[in-house]
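Pasting the structures in now, so scroll down.
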Structure I
Amino acid sequence: MVASKDKKNDDALSSFLTVAKSGVKKAGESLKTMSASAIRLEVISAGIAPTSRLSEVAGNPEDLMIGVYIGVSGEMPGHALLIFPYESALLLVDMITGSPLGSTKHVDDMEMSVLQEVGNIVTASYLGAFSDFYRCVLLPSPPSLAIDMAAAVIDSVLLNTGCFEEDTISVVTKFAGAKRSLRGFFMYIPELVSAPVEEAA
């Protein structure tokens, strides 16, 4: 029994890795069209994380983070987040725009636009891969951006969601430039969909 359960877990992990790699390949191709320098995307890990402990996935819950949020409707509605440590997000802006590393010191309208577009591209690519895997329709909304502690960014999504599944799809992605690399943390929090109530005859 234990061996059978372990095999199912291994098969599920293998499936998530395959889906994530498909998504990250699409994201990498799309980023080439907006990036002034070569950026390579790789999947570091992919799997399921307890929704109640999501703030720990990206590191210290009290670390300052930048999160790109995208609501998702369709047959498996939910909430997508792409989170970067604050300093990593600034570095990513430099990598995308071709600026000398360390040039970006804070997030204004231009930096916000760049990060939202990165979030849009990466999320759409992962959702496309998940859509193919689960054979369902997933429709992303326009992105929004939040800057706060990791726990606050994630909790704000959970509070607005109300009812959500116990497990969240989590993908740790490496963004590698010519000289530096950084990590981004993608999360998809499925909504808890209630079964329709049948009317009494």
Structure II
Amino acid sequence: MHISWLGQTCVKLQTKNLDEDVVILVDPYRPAKGEFPRSFSPQIALFSHGREEAVTLSQDPFVLDTLGECEVKNVMTYSYPGVDGSLIFKINTEGLNVVMLGKINKKIENGLLEQIGSPDILILPVGGNNIYLDPSDAAMMVTTIEPRIVIPVGYQCDTEPQVLPVSQFIKEMGLKPTTTDKKVIIKKKDLPVEETQLIILEKNY
């Protein structure tokens, strides 16, 4: 699975279904400033807080923006109620279990944590400023959820200069990032066995 971060809580996952590339796009919302694609052509699009302010999606992708579950091109996706009407997504593909917390600024409740389980990969916003989780709350969520890999998003970049830099979250985690790059490739066989790994994605646009 290829994972890249495009700013805010927008993440692009690329997986395989037989010989076909399948692109899953999460939260492709148009920012008020900065560099961001004008359109995308994913096979699957997930929206954690409605479709207002979304960029153009071409080639008629499958869209999930409500509670429920679906299977498209061997990708199983579940959506759960998040905070203040937002959605949290769990994606199963290539034998990997990925949880996306979307745009939240409060810790989620224990009942939902039980539904999420302990994912292989947790992607969560860490920039605080009443827009996203504060770095300390985000670090506590990681400790509670116990993923094998954690990838922070929603931190300071050209489209959101007002939120905190990722260095604050790294400090709270007390972990040295194993990777810092614009794209990461994760395979089931490469998952860490014991300690949680921290991967930092640079904005890839």
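Since every read-out is calculated from the coordinates, none of them should be taken as a lab result. Quantities reported herein were computed from a predicted structural model and do not represent experimental measurements. Cβ atoms are built from the backbone, for glycine too; each structure is taken alone.
Quick rundown of the values:
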read-out: Structures I, II, by distance in nm of label points 7 Å out along Cα→Cβ at positions 147 and 163: label with the highest value; value: I
read-out: log10 I(q)/I(0) by the Debye sum over Cα atoms at q = 0.10 Å⁻¹ from the coordinates reads -0.37; which among I, II; value: II
read-out: Which of I, II yields -13500 [helix-only ellipticity at 222 nm (-39500 (n - 2.57) for each DSSP H run of 4 or more, over all residues; to 500), calculated]; value: I
read-out: Given 2.9 for distance in nm of label points 7 Å out along Cα→Cβ at positions 83 and 139, calculated: source structure among I, II; value: I
read-out: FRET efficiency 1/(1 + (r/R0)^6) of positions 43 and 187 (r between Cβ atoms, R0 = 25 Å, to 0.05) derived as 0.95 - corresponding label from I, II; value: I
read-out: At a computed 20 (relative contact order in percent (Cα under 8 Å, 6 or more apart)), which of I, II; value: II
read-out: Structure with the greatest value (metric distance in nm of label points 7 Å out along Cα→Cβ at positions 67 and 99, set I, II); value: I
read-out: Parent structure of the calculated result 20, 15, 9, given that semi-axes √(5λ) of the Cα gyration tensor in Å, for residues 59-122 alone is the read-out and I, II the choices; value: II
read-out: Structure responsible for 2.4, with distance in nm of label points 7 Å out along Cα→Cβ at positions 27 and 75 calculated and labels I, II on offer; value: I
